[in-house]
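A.B. asks: Multiple structures follow.
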Structure P
């Protein structure tokens with residue numbers, strides 16, 4: 001029987017995703033994942049997990065646009081058909097709503113993608129030692 005070290009064990013996906021949603025380290029869930037609005041830390045301040053292999057790229061932006069579009073487009077249609085507000089009022093309300101929802105979702109989706117990469121040992125997260 002082979003001896004399995006802690007680095008060889010599988011990492012749980014869903015806890016890592018939830019920790020990423022909270023913008024926390026996918027390993028310990030305590031340290032902050034981001035040092036600015038979207039800038040990833042190179043390592044966790046609590047558990048010293050190396051976060052430099054993370055490659056979120058355009059994924060969070062794409063998912064943000066997808067989610068905001070799928071939520072706001074039907075809502076825009078319903079409000080327009082049911083209430084017929086003035087175009088400027090409609091634009092103002094939905095522009096602010098889209099902006100606020102996008103700003104809320106973007107760092108959280110970035111954290112989720114980093115959590116998925118960490119749990120699946122992608123891009124060097126599963127590498128042993130330096």
Structure Q
């Protein structure tokens with residue numbers, strides 16, 4: 001597969017009541033196609049988050065957005081653009097970070113969670 005520059009195409013999900021920020025690294029191919037977070041049907045993110053929040057697993061994008069916002073969660077990714085092969089975090093190079101102040105200036109974020117090593121490494125920078 002060819003290394004290709006990709007630009008993040010999913011807007012941050014938050015509102016002024018958001019208190020927790022969950023950060024991924026960069027959307028997978030399926031998520032970029034769907035223009036929404038964790039869109040691959042085999043991804044365990046939504047069932048896991050629903051279980052942690054004590055909610056039913058949301059099915060539609062609208063249900064997912066509603067659950068996240070209702071529970072004070074914000075979501076985005078640390079990388080705004082990069083070169084990536086498919087969906088492989090291990091292949092990511094030439095990173096341009098997202099400006100997290102978009103969320104941090106608008107909401108009283110009390111905790112930030114990174115969903116993996118690549119997300120955390122980019123967040124630390």
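A.B. asks: If you rank structures P, Q by distance in nm of label points 7 Å out along Cα→Cβ at positions 62 and 86, which sits at the top with the largest value? Present the calculation step by step, with values, prior to reporting the outcome.
C.D. replies: Details: P: 4.1; Q: 3.4.
Evaluating distance in nm of label points 7 Å out along Cα→Cβ at positions 62 and 86 on every structure, the highest lands on P.
A.B. asks: Supply the structure label, taken from P, Q, corresponding to log10 I(q)/I(0) by the Debye sum over Cα atoms at q = 0.11, 0.20 Å⁻¹ with the calculated value -0.36, -1.19.
C.D. replies: Computed on structure Q.
A.B. asks: helix-only ellipticity at 222 nm (-39500 (n - 2.57) for each DSSP H run of 4 or more, over all residues; to 500) computed as -7500: which structure among P, Q?
C.D. replies: The read-out comes from structure Q.
A.B. asks: Also, I was wondering about something else. Please compute distance in nm of label points 7 Å out along Cα→Cβ at positions 46 and 70 for structures P, Q and give me the label with the greatest value.
C.D. replies: P
Just so you know, all these numbers are worked out from the coordinates, no wet-lab data involved. Bear in mind that the values here come from a model prediction, so they are computed numbers and not experimental data. Cβ atoms are built from the backbone, for glycine too; each structure is taken alone.
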